[in-house]
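A.B. asks: In the part that follows, the structures are each spelled out as structure tokens.
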Structure 1
Amino acid sequence: MTRQGHITLAYDRGGEGHAEWAFVDEALEARNEDALFFITTGQRLNIVDVWQGVLDLIPITASDSVNTASNMWSETKQRDVPYAKWLEWFTQNPPLRAELSD
């Protein structure tokens, strides 16, 4: 099943800046249903006109740290994509259009 929507960075554990990479299914959101999905390794993600591939989330390292205005951060990133770039895509406003499939 392929879902249509957008990507975002969503708080997963009680704030303090820690967040997880997520996808919002806009069809479910329009029906006021649970529309937020935390993305995981093995899923296929297409960030429209930006990046597409099978997710392979790996731990960030000390060299991946970046300062952000929102102070939101995650413990993982997509393999072969710089952490700062991955973070930028997930915090765009308006959010970037995407498709997610298992």
Structure 2
Amino acid sequence: MTYVLLASMRLAFRHRDLRVEIVRAHFLHTEALAARFIGTLLEVPYSITVYTVFVDYPKWIVSDIVRHAVFVVADTAQAKEFILSLGGSAEKVQWFTTA
């Protein structure tokens, strides 16, 4: 996690003068953690897409990422239920299917 924080700090510093409106992460893993850090550092919202219910980080970290996202996209009903079980707001969760 320290590496993700340091890399996020570098990216946020590099793009600090751009007009970033939202940070997007397409996986609920390292990308989502980086989006949380970068969004906080740049003071912009972030969103995530969740494709799986398996995570590598502790539940409290994943829950924090989900709860603070401006919106969350789930690609399956199972992913949506997983997001809700982590404390995600039903109003923020968008579900779509690719099938």
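All of the numbers you see were taken from the coordinates with simple rules; none came from a lab. Since the model is a prediction, treat every value here as computed from it, not as a measurement. Cβ atoms are built from the backbone, for glycine too; each structure is taken alone.
A.B. asks: Work out distance in nm of label points 7 Å out along Cα→Cβ at positions 32 and 56 for each of structures 1, 2, then name the structure with the largest result.
C.D. replies: Comparing 1, 2 by distance in nm of label points 7 Å out along Cα→Cβ at positions 32 and 56, the maximum is at 1.
A.B. asks: Determine which structure produced the value 1.6 for distance in nm of label points 7 Å out along Cα→Cβ at positions 8 and 72, calculated from the coordinates; the candidates are 1, 2.
C.D. replies: Only one of 1, 2 returns 1.6 for distance in nm of label points 7 Å out along Cα→Cβ at positions 8 and 72, namely 2.
A.B. asks: Work out which structure the value 6.2 belongs to, where mean projected area of the Cα convex hull in nm² was derived from one of 1, 2.
C.D. replies: Structure 2 accounts for this read-out.
A.B. asks: Hey, helix-only ellipticity at 222 nm (-39500 (n - 2.57) for each DSSP H run of 4 or more, over all residues; to 500) derived from one of 1, 2 reads -3000; which structure?
C.D. replies: The correct label is 1.
A.B. asks: Please compute relative contact order in percent (Cα under 8 Å, 6 or more apart) for structures 1, 2 and give me the label with the greatest value.
C.D. replies: Ranking 1, 2 on relative contact order in percent (Cα under 8 Å, 6 or more apart), first place is 1.
A.B. asks: Once distance in nm of label points 7 Å out along Cα→Cβ at positions 24 and 88 is calculated for all of 1, 2, which comes out largest?
C.D. replies: When distance in nm of label points 7 Å out along Cα→Cβ at positions 24 and 88 is computed for each of 1, 2, structure 1 gives the biggest number.
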